[in-house]
Structures are given as structure tokens and as C-alpha cells.
Structure I
Amino acid sequence: MAIRNHSSQQLTDRAYAHIVHLAGDIGPRGSCTQGEYKAARFVATTLHDLGLSDVHTQGFSGAPTAYGRYGLALGVALLSQMLAGLLQSAWSYVAAGVIFALSAWAMYAESDFRPNWTHWLIRSRPSHNVIAYCPARKAPERLVVISAHVDSHRTPFFNSNTTWQRWYSLGFRLIFLSLVIGAGLAILAGFIDLAILKIIFHALGLPIAFSMLAFLHADNTPFSPGAYDNASGVACTLTIAERLIQNPLDNTDVWFAITGCEETGAGGMLALVNTMAESWRQALWVNLDQTGIGQLYIRLEEGMLRRYALQPSALRLAREAAKVSGINLRERTSQAFSDAIIAHQQGLLAISLGASPIEPDLETPRHQLSDVPAAIQLGTLHQTLCYVWSLLSLWDKQEQ
């Protein structure tokens, strides 16, 4: 494929064309599905045709479900609660308390991307990352890793608007707390025969049961077409790769990583970091997630239960790039997570970039069936491309 110099508008149009193909032609791309695999093949072919070096796939085992393992943990806890109520023996309450504690641990570990017992029952499935490389024009002194996830999410009711998403985030934490409290109450009820302990313990079953049903509902909804989340991030990454092939950075090698299974627990990024963290420890990690609607922002903090913050040096660099590019870059916390959270866990220098409407009455189509290419705003794609280029240029010129 012959590469010509493109204007800024042509690059923006090219990014949008990638979104149309990913979210329109390929369509929904659930983790570990054929849609995700087709999207990964498209990305690999595009990067190869652009002329990038060392284009290859990295196979890994990822979670096929975003909610199933949480639902399993809650279901096992509810079963132990029912048995304790039926048997009414001291040992049955102690056993229920232990199981509640194990379920709380599973919920925490799953939200923190760590192995836990639910993985034995809901097994991982094959998925792929696509990795490629653009060398520096001169002798490399620095390194950048640009990432975006290719999979799309399901469409549960609690993602239908911002209010529901906030309630879900709060409810997730409260259910975890209910499991922890329930564990203590059940164990106490096994040693101290007080009716009030048992009453409160069994009352906790109602919100836990509701949450389990919500998780089951979520795992049986259709997958989103995923134009905004996250064909937009993938498209911007491919377009940046095209520009770098034409104009490589002087002193910086750039790696591109299009990951799978982000929506079900950042599985692709976890596999990438586990493999490359030592080699890329001095790199700047730039993650693009939901960069197609509204005004750009960086995620200052993210995580479902345990929170991980942006490093101060990364924040300074992000702010400096905003000044250079003339873009009004907002700063906000995330109630969920992006792939960058895995880099934060490892102490790597990472910036996670997203976009959303400034107007409070406007919603994004995140995790909805309405997340189609027509919802994408070309101006946001243009902002993303300009900002990331400024960020790369600043990093390239930094003193060692």
C-alpha cells in the first residue's frame, strides 16, 4: 500500500473510515468472540499494509464474560445463606460466613484483575493482542507504547445513562461491603446465639440477590457495535501509526498494542504488561479509550474497588501537551477502568485519554446499541489526533 502525505482532514476522515469498518462492517466485537477476532485481523492487516515493523499477534487467555464471575461469587454466597437458614446449626452459619468471605475476596480480586476461585468454574478463552513497531528516525533514546482495546461491551440497563452508571458504581461497592459484613455476622451467629445477628445476615440476601440477577441480565444482553467504545480509540491509534510512518519521531521508538478482552477485565493489557513490562519499563504508555465524542479528558484515577491514580509526572506531561496543542484538556476520575489501570498497577508511566460531552444533559452511547458510527464526532477525532501528536513530540524532545 503506497503511503502519501495526508492533510489533517484526510487523517481525520481516515480514522472515521476505520470506525465505520470496525463498528459497522464487522459490528459487535464481544471479548473472545469471532467479532473480536475479525477486528484483530483487520488491525493486523492495516498495520502491515501501512508498513510498520514486526506486526504480530500475541495470543492469551481472557475472560469471556464481564459479569459472570461476579454473579457466580454472589450466587455461591446466597446458596450458603439459604443452607444456613434451613439447617439453623452453628456450623452452618460459620461455614456461610467463610463462604461470604471467599465471595468477597473473589469480587475484590476480580475487580483488581487478580486470579481467584471463580476462574476455576468460568474458564478463560482464547483472545489476541495485535502489536506493531515504528522505529525512531535516529538512534532511539526513548520509548512510547500506544494502546487501545478492540472489543466492545454488552448493553445492560445500568449502562443506559450516566445516572444508572453512577448507581451501578455505588451499588458495586455496597454489595462488596454487604459480603464483608455478612461474613462477620454469620461467623458471629455461629458462636453467639443472637436472633438479631441472623436476621441482619439474612436481610443482606435481598440486595445480593438483586445484584446477582442484574449480573445475569447483563451477561445475556447484546453486544454494542462499539463505535465510541472503542473503535474510536483503535481508529485514532491506526491513524497515528500512519502519520508516524510518514514522519517518525527523531529519538523515540513507538510500539502499538491493540488489545482484546478489555471489557471483561483488561485481559489483553495484563498479558502485554506481564510479557513486556521489564523491557518497556521506561516507556510512556498512552491509552486511547472512548475518544470519539465530546471534549478530551485524562483519567486521574480509576478502578472499581481499589483505586489507582495517574503519576504526577504523567499529569505534568499531559498538561504540557494540552498547552502546546491548544486543546482544553479536562481532568476527571473514572468510576470504572481502562487498560491503563494495569500499567498503573505496575508503577509504569501511563496516561489514559478519553472524551465525553461537556454539556451535562448530553449522554454518550457507551455500552449501548446506539453506539454506532453516526454518533461519532469528527471534531473529537481531530482533537485526539492533534493532542496525541503533541504528546509524542514533547516526549521525543525531553532530556534523558
Structure II
Amino acid sequence: MKREYSELNMGRLIYGRGSIAFLKQFSGQNVAVIYDSNVLGEAKREKLQELIGGDVRFIADITAEPVFSDIQKALKELGAFKPDIFVAIGGGSVMDIAKAVWLYHDHPDLAFEDAFKPFQLPKPTGKSSIVAVPTTSGTGSETTCAAVFTNDETQEKHLILGFEIVPEIAILDPDFTDTLPKAIAAHTGMDALSHAIEASVCLASSPIIISTALGATIDILQNLPVSVNENDPEKRGKARELVHYAATMAGVAINNSSAGLAHALDQAGPYFNIPHGLICGLMLPYTTAFHSPHPVYVELASRLALAGSDDREKCQALVDYLWDFNTEVGIAHSYSELGIDERDFMAKIPDFAAIVEYSMAARLSPRQPSVEEAEEILRAAYYGEKPLVK
């Protein structure tokens, strides 16, 4: 029977400066904290311990993009401790490790490889739950059903997918973003922007998701340059607060649709050790041009007051806007600009492009490219050929 209704999957959102104080309500419970020591230094960990009280243990320090062995290491550190709450404080890598550790902790009989079967996760047992506290504004992992890991040996990306791992609560405290370096603010912000734009045109999207995604897109486009470039602390802080909230709503959008082609073609990131958000930002003008003209892009161009006599021209104006936006926030326009050797990159293009045949992100894009078209996009992105809407 065809379902006649839709559902918005998301956890509970607690937000505002100082909202980390919400953790007081878990006082007296067993709490396992997964964190990034670059964000949560020793002094802050002591304050957090005082804030929560009870038995609080810091079990995993995650400072890089997660790999399979990080999961095993965190589970070993957890040992026989039985948390009531897992608290993840950090960027997307921390969130992803927390989701995996929570999953394997609550389901000790779950085979490691079985967790990577899409949307076949066991139901929550109720033994414990996850609270996510993002300290960057990009991945949206605090609201999503995905956790991304790299195989230590092959360097291939693998996903745990299932609404069972969406954090029960996300605490959005912009105070954590005030000290982010400009580059990290830019890279994570571009990850969020690509989430928002890709969700707005996803084949699995819906009117409420398109509305959410476009709202997040506008907020990021208006505030990310200030977040990255403004020297006045008050103005920069307000912009970072708005980007922080928009990044979460972009996460809600992709959680109820899918990421798109810029994400599908991000394989150069782990291979050449380039930040994920930087890759997404670099690729976004190219993939937007490939999917144009599109009615949602036309609507976005109109909201941005971009000129054009027809849909194609309006979409081209949007592509040009994104190109210039990258310049404004310090995102490269090409892989060659990042110093990647031409021969090395060209040799990997067939491998990077092949993913479009089976990637869900590519399949749910408004136009799924052939492998040959994906190779053409990647070649253009290497040389920095300004994309044109056809």
C-alpha cells in the first residue's frame, strides 16, 4: 500500500549561547564523553566533569577523520564501563565515532561488518542514548543517520546508515565556534552549504525539505563570509552563530533526502589528504552547472536577486555567484591550485568517477552522470575551467 504521508526524521534540538549547561540534567548518571582534545582541553574537561557530576569518563580523543581502527580503539577504552549517556563533543569525526561506539556497545553481538549494511541496523535497546554537541558548523552529523569511516588499509570510505543512530539530542552552543581558525570555519561552512544546496534538488526531497534547505542555503551564503573574514568579534560571533544553526538545518535536510554529486565525487579528499569541506566547496560550482537548469536553482537565483532573461541564464548566474563566493571565503577553484600533481590526479580520475555508478548520492541527484561525464567534471575541476550551464 502506498504511504500517503511523509515524516521528518530529527532529534531534539537545544540551542543558544551557553546551552552546554543543558548537560546538567544528566547529573548523577554514567556518562562517556567522546571528544576532540583540540576543542576540549584538560581545563575544559574538568569544568565539564563538574557540570555533569556523577561518573564521567573521557574515553576517546578523536582529532582526525575516523578510520575503522578508531572504532575498535574507542570500544577498548570503554571497556566494562556501562554509560547511560554518550556525549560527543567535537566535529563530525567525533560524532561519527560516538554513533559507532554507541551502536556496538548497545549491540555487543553485532558483527563489525554488519553495521555497514545500509538501513539494516538493529533497533535501539534503550540501554543508553547519544547527545551530540557540535563544535564546528558543517557536517550536520548531530542530526543525521550516517557515520562515515575510512578503511585503514584501502582508504575507501564506508558508511553506517540508519535512523537508529540519529542522536537523541543535539546541543547547538555557538560559543564553541568562536575560536575556530578561519580555514576550518570556511571548510566546514562549505560542507554545510553543499548539504543545503544538494538536498534542495535531491530526487528524494519534499516541499518541507526544500524549504528547510533553501533557508539554510541563504543563511550560509549571507553569513559565512562574515564568519570567515570579519575581524570585529561581535559581528563575527553573530555570523558564526547563524552559520552554526544553518549547518544543523542543512544536516536535517540531507538526513531526510540525501547529499549529492559534489559529495559523491569527493574521493580525492581522503586520497590526497584534502579536507572534505574544501573538496565539496571546490566541486559545488561544477556540479551545480551540471544539474542546471533546475527549477530550485532558478528559485534560489531569484531569492539572491541574480539576473537572467531565462532559466539557463539565471542558473549560470548562480554558478558564477558560487564561483565568486568560493573566492570570497578562500576556497580553491581547482585541484591544480591545491598543488596536486597533474599526472597523479589524472591517473586516479577513472577510479574517482566510477563511484557514480553505485553511489546513492549520485543516483539521487537530479541528473545522474555517466562515468564519462563524471570524468569530464573532474578534469575541468583539476584545471579550474569555469563551469558553464549547457
Structure III
Amino acid sequence: MKKILLAPNPTGTGHNMRMLTIAKKLKTIDPKLEITVLLGSRQDVFTTLFQEADIKVVDLNPTGIIDFSQSSHLEKNLNWDSMISKYFVPTFFNGDKILHYLQLIDEQEADLLISDYNINASFAAVMAGIKTVFVTERHNFTLVDVKIEDLILGGFTVNQEEIRSAQKDLNRLFKWLVKSTDLIITDKLFLDSFESDKYLQSNLEKVHFTGSMYLEEQSKEKTLDFDYLKIDKTLPYIVATVSSTTMLAENKNKNFEFYEETFKVLKKAVPELQMVLIGASEKPQKAGGLIKLPYIPNWKELIQNSALLISHPGWITVTEVAYLNIPTIFYLSSFMEYHELEAYKRLEEVGTPVFSGYDIPEFCALIKKVLSQQVDFIAAYQKLTPTHNGLTEAAELIMKLIVNGGE
């Protein structure tokens, strides 16, 4: 029996969901696989989901639930100290965490570790000498893919010499990770205009683009209780969400305020319209057509019945809506949320509707254009997820590594 460890990056709900999806698919191929997830965030939501899928859960934070949407991760002054010493090292390249993962690999007697952009776990697996899979929507560390000018435009005060040095060193570190990993699976399409894509494309013997790794489970999905959620299904509604990981907490608050002010304007033109804000409340609340909900892990029915989704450009959400053909505007509140800037620009190049900033009339004009079906999503979505077999392809690549070491 093969023992597999899942190590989702604990900085966002999407990493947990993608690991859950892959684990479920692996279990359908070989039910005897012994799979354990090292869960480091949103244990309140995901512990039960993994356990229901017959996945053992090791809670990395048993003393409390970790939710990275509730705090800032960066300062407005970007230099080596704020970016590397205070952010990158504690979060992604942490010696204490690497040693802890080494201990867990030994305790669990793991044969294979599947990391979902969990850099600490990937380094530990390489050091432990076990087979390693790196699942990622990023083709390099985020800072490497961002231009200094865009950071300045976003409002950061940038020590350009130190940040350029950090970009150079992080790029070298990522290339080492690619070289040392047995299999790399990405759901993000390659574009010639992005420098980081070129290096991954030069390693196609181990790097594979699958498109969306979405799991269809119609027979098992629970029907949403729209009455409990306070949503009138007979009337049109827009679903709006913000990132579960924010660089500056104030941006999340401004994001929700911007949505609410936008809704007030739209409501005047379309009185029956509703807006559903995901992650804006711990329990359903409704006032004047504005509905605030907690995070909903299985939101397929919600977005399929919506007139429009407004979402941050988190790539796991991108691939899901492309797979399901959901009309979506990808919104980035500020270039200070630099961790999603590369995805934003990639989506803009592909041809999906994107918007950044706080210009309400301009945003309303774009929303009305999408609602009146003046935007064609199909061509862009076909580029983002060219087939509906991405999950099967990813699982088969992993199974090949499990069965014969990738030979």
C-alpha cells in the first residue's frame, strides 16, 4: 500500500480545495491508497470535507483555526526586510516548518508528497529523498513575475535595488525547486509574453499543463438551501467574492465597500437585482437585496444560477468558472494585491473581462455589458481549460509516479 501525504499551501482555501479534488480522484483510481492531508488553514471547513472523502487529517494548528483573510501580509514599504525577512521566509521558506514537515514525512512513513504550492513541504520532501509532486497555478514565486513599476503604481514605496536582488534570488530558488521535483502539474496556460513560462516550457519532460482540475460530483452534491441563504432564486442575482488571502487587510474592506456602492447604483436601474457577497458575514444576512454570506466551499449551484460572478483572479476560481462557463468579471481592487496581479494580466491578455480600481460608473458599465450578453467568454475559456479532462490527466500522471516511480 502506498502512503501519500498532501500538503496544501495554508495561505488560501483554493489550495485545500484542489488537494481535496485530486485526492478524491486518486481514490477512485485506487481505493487502497492511504492518503493523509497536512491541513494548515480553514480547518473548520475542510477537516470534515477531507474526512468524508476517507482522507486522514493531520491538523498543523490544533490550537486554533487559521484564516489568512483576516490580516495583512505586507507593509507599504517594500524592501528586503519587509518582503523577504518578514514575509517570504516566515511564510514560504521557513526552516522551522521545513524541519516539521521532515518529521511528519518520517512519522507518516510517506512514499510520496503532493504539494500544492507548499514550498516548505516541497523542500522537506526533496531533503527526505521521497518522490515529490508540485501542483501549482504559479510559474514562479509571485514577486518574480511582478514589474517594479506595477508595485510603485499600486502604491508601494519600493527599494528597487533590494527588490530586484530579491527577485533574482527567488528566481534561482524556484529553478532549483523545478529541477529537484519529480513531477510538476499546472492548471495555468503558458503564454509567450511571460518570462517565467519559458523556463517551465523548457522542462516539459516533467512539467504538464492540464487546464482545470475540476471534479464533477453531481450525484453526491448537496442541494443548496436558498431560503436559508436568503436568496430569491426567482430574481436575478450577482455573486461577488474577495480573495481569501490579502496583502493589506484594508483592501478587503474597501473591496466589500466598493461592491456595496456599486450595487446601490445597479439597483436603481434593475430594482429586482440581488447581490450576494461571499465571505462578508459569519451567517446569512439580507438587507435591501444585499445578501452577506460566509465562505461556501461547494458553490457550484450558487454560481450556475447567478446572472454574473465578480471574483478576484485567484487561479483555482478562474479554472472552475472556465470549466463551468460562468460569466465572470475578474476584479482586482488594487495593484497592492500584487500576488494576483500576474493572473490579472494573464486574464486580460486571454480576453476575459477584468477590472481594477474603484471607479463605480465605469465598473457598472462593464457589468451591464456582461449582463446584456455583449461579451463572448467561450474563446477565452477554451484557452484557459482546453479540455474537461484535466483532473483525470493529473491523477494519471501522479499514479504513474506512484506505481513505477515515473519510469
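No value in this document is a laboratory result; all are computed from the given coordinates. Just so it is clear, the model here is predicted, and its values are computed rather than measured. Cβ atoms are built from the backbone, for glycine too; each structure is taken alone.
The value 1.00 for FRET efficiency 1/(1 + (r/R0)^6) of positions 277 and 293 (r between Cβ atoms, R0 = 25 Å, to 0.05) was derived from one model only; which of I, II, III is it?
III
For the read-out FRET efficiency 1/(1 + (r/R0)^6) of positions 189 and 269 (r between Cβ atoms, R0 = 35 Å, to 0.05), a value of 0.45 was computed from one structure; give its label from I, II, III.
Details: I: 0.25; II: 1.00; III: 0.45.
Comparing all candidates, it corresponds to III.
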